[in-house]
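Take a look at the structures listed below.
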Structure 1
Amino acid sequence: MISAIIPCCNEYPQVLFTVQSVLEGGADEVVVVSNKSTDKTNEYFGNLRNPKVKFFIKDDILSHWQAKNLGIQESVGDLLFFVDAHCIISKDALDDLSLFIGSGHDIAHCVIHYMLDNKPLIYTPRFEIFNYRFTGFPPSTVPFKVPVMSTCGMMCSRSVIDEVGGWNTELGIYGGGEAYINWKHGTCGYNHYVHPMALCWHYAEKRGYSWNYDDYMRNEFIAAYCVGGEEWLGKMVENRKKKSRAEVVDAVALDVMTKCKSDRDFIASKQIMTYDEFCNKGER
C-alpha cells in the first residue's frame with residue numbers, strides 16, 4: 001500500500017493538481033498536511049469527501065519537515081511517497097518506484113524536472129559543507145545510486161522510518177532537512193537511488209514558507225551534529241563564522257547540541273560508518 005504525503009503552506013490551488021496526480025498514479029492513500037496555511041487550503045480539504053484523502057492541520061510550528069513527520073504518523077501505507085505541493089508526477093512513477101523498492105532496494109527518487117526549462121536535475125553532494133547543489137541528470141536508462149537527492153519525489157519503505165526515524169523534531173522552516181535525512185540514511189547503511197523512468201515535474205517555485213537565514217543555518221547545524229557529531233558541527237561553525245557574527249553562531253551551535261543530543265546518540269547507535277567514512281567510500 002502506497003501512502004503519498006504532501007506538506008503544504010499556502011499552496012492552494014497548486015496542491016489540488018499534486019493530489020490529483022498521485023491519485024491518478026495509483027496512491028492508495030493521500031495525506032495532506034497544511035502547515036499554518038491561511039489561504040483556501042484548510043477550507044477546501046476540510047470539506048472534501050474523498051475516502052482516499054486524509055487532511056491534517058499543523059499550526060504549532062512552521063516547518064516543512066515537521067509537516068512531513070505528521071504525515072508519516074497519520075499514514076498507514078507500507079510504502080511512503082513524499083512529494084511537495086507544487087509537483088506533478090509521471091503516470092507510472094509510483095509503480096516504477098514501488099517495483100524497484102520491492103526488488104530489494106531501500107529508497108528511490110524521481111528525477112526532478114523544472115517545468116519552465118524542462119531540464120532534468122539531480123543533486124551533487126558538497127560533503128565538506130554538509131550541502132548539495134543541482135546538477136544535470138546523467139543519461140541513464142536504469143536506476144543508479146546517489147549519495148543525496150531531493151526528498152520531493154522520494155519513496156521509501158516504512159521499515160526504514162521504523163528503524164532510523166523521520167526528520168529531527170528541531171528542524172525549522174525550510175532547508176537542511178534533505179542533508180539530514182539523506183546522510184542519516186547513508187551512514188546507517190541505506191542506499192538512495194534515482195529511477196530515470198519516474199519523473200516529477202516541479203512546476204511552481206512559490207512556497208508559503210518565508211526564507212529565514214538563521215533558521216536555515218540552525219537546520220544545517222542540526223544535520224551536521226546529528227549525523228557527524230561534534231567534529232562536523234565544529235567545522236560548520238567555523239565555516240559560518242566567515243559570514244556571521246561569532247557569538248550568534250556559537251549560541252546556535254550550543255542550542256543545537258543541547259536540544260539534539262538524544263537524536264545524535266540515537267543515530268550514532270544505528271550508524272554502521274562515520275560521516276567521514278561515508279564520504280570516502282566512493283560516494284563522491
Structure 2
Amino acid sequence: MTKSFDESHLLPGRSSGAGFLAESDSFDDIVRQDAENLKSLGITHKQVADRLEYVMGRAKTLLWDIAEDVDDIWKRIARGFMVSGVKVTWTSYLGWQECPWGCEAFKSNGDPYAKSDTDFTMKNKYGSLFASALHVHLIRKHHFFEGHTKYRLDPVECVKVLGLLPGVDYSPSYAERKFWSMSHAHSNNNSVEEYIQEIQTSNSWKAEEDREVWNKGTVVNIPGDNIHARVFGDKLAVISKDWLVLREPVMIAGVPFKEVHNGFSMLNIHSCQFVVKKDGEDEVGGFTEKERCRL
C-alpha cells in the first residue's frame with residue numbers, strides 16, 4: 001500500500017488530464033474508506049485486482065481466438081464478450097496512461113498493468129463498472145480505486161458486479177502463445193511474377209531481408225489460388241493477389257497461420273502471454289444483437 005505523500009501530482013492536469021483525484025479529495029481519506037468498505041465485506045484489494053485482470057484478460061483472449069479478420073475484430077468488440085457473468089467491451093487508444101508513482105511496466109520485474117491504453121466497460125444485472133486496465137495495478141500495488149473523477153471505481157460495486165466472495169483465490173493463470181505477426185507489407189496491381197522480380201531488384205529498407213527469406217526459405221503450401229510463401233527461420237514471406245482468411249489455420253514452423261494479405265507480406269514469429277480459462281467459468285464471444293439486448 002502507498003503511504004502518505006505529496007498528492008498534488010494526482011490532481012487534474014498533472015499526471016493525467018482527468019486526474020486521479022478531484023480538487024476536494026484527500027488521498028488518505030479515500031484509501032482509508034475504501035479499505036474499510038472492503039474489509040467489511042471480507043474482500044481484499046488483491047482479490048479485486050486479480051478478478052479485474054482475469055475478466056479483462058479473458059475477454060481479449062476470446063477476441064483473438066474467435067475473430068476472423070480485422071473487420072470482425074471491431075464488430076465483436078462492439079458486441080461484447082461474456083466472461084464469468086460479466087459483459088465486457090473496451091476501447092483502446094494510441095497513447096499510454098502511466099502509473100502516477102512511476103512504476104515500471106516493461107522491465108523484467110515490472111508490472112505490465114502499470115501502463116494502460118485500454119478502457120473497459122463491464123456490466124451485468126448487478127451493476128456496471130468503467131475501468132482502465134491501469135486499475136489492476138493501482139488497486140493491487142497502491143490500494144487506490146481513484147478519487148471522484150470519471151475513472152473512479154467503487155470497491156463495493158466491484159464486489160457486486162464481479163461476484164467476489166471472501167477467501168476465494170482469483171489469481172489468473174497465464175500461458176504462452178506464439179503467432180505470426182506482420183513485419184512489413186506492400187500491395188499494388190503487380191502480378192505474382194512481378195512481386196517476385198521486385199524482391200530481387202528492390203532497394204527498399206527491408207530489401208535484403210526480403211531477398212534472404214525468399215531465396216533461402218523453404219516453400220510452404222498455403223491453400224488458395226496463386227498464393228506463394230517461403231519460410232526461413234522465424235520469418236515468413238507471402239505473395240498473393242487476393243486477401244484471404246483460411247477456414248483452418250496452416251501450421252508453419254509450428255505456429256498457426258490463418259490470414260493472407262494481398263500483395264507482399266513479411267511476417268515474424270512473436271509470442272505473448274494469455275490468460276487461461278478457469279474451470280467452471282462461462283464464456284460467450286461476440287453477441288448477436290438479440291442476445292445483447294437481453295443483458
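Values in this text are rule-based calculations from the coordinates and carry no lab data. As the structure is a computational prediction, the values presented were derived from the model and not from experiment. Cβ atoms are built from the backbone, for glycine too; each structure is taken alone.
Among the shown structures 1, 2, from which was the value -12000 of helix-only ellipticity at 222 nm (-39500 (n - 2.57) for each DSSP H run of 4 or more, over all residues; to 500) calculated?
Answer for the origin of the read-out: 1.
Given 0.97 as the derived value for Cα Rg over 2.2 N^0.38 Å, which of the supplied structures 1, 2 does it correspond to?
Attributed to the structure labelled 1.
If distance in nm of label points 7 Å out along Cα→Cβ at positions 91 and 267 is computed to be 4.1, which of 1, 2 is the source?
1
With Cα Rg over 2.2 N^0.38 Å, for residues 59-226 alone derived from the coordinates and found to be 1.45, which of 1, 2 does the value describe?
Computing Cα Rg over 2.2 N^0.38 Å, for residues 59-226 alone on every structure in 1, 2 gives 1.45 only for 2.
Comparing 1, 2, where is distance in nm of label points 7 Å out along Cα→Cβ at positions 51 and 251 highest?
The structure with the largest value is 1.
Computing mean count of other Cβ atoms within 10 Å over residues 11-18 gives 13.9 for which of 1, 2?
Going label by label, the one that fits is 2.
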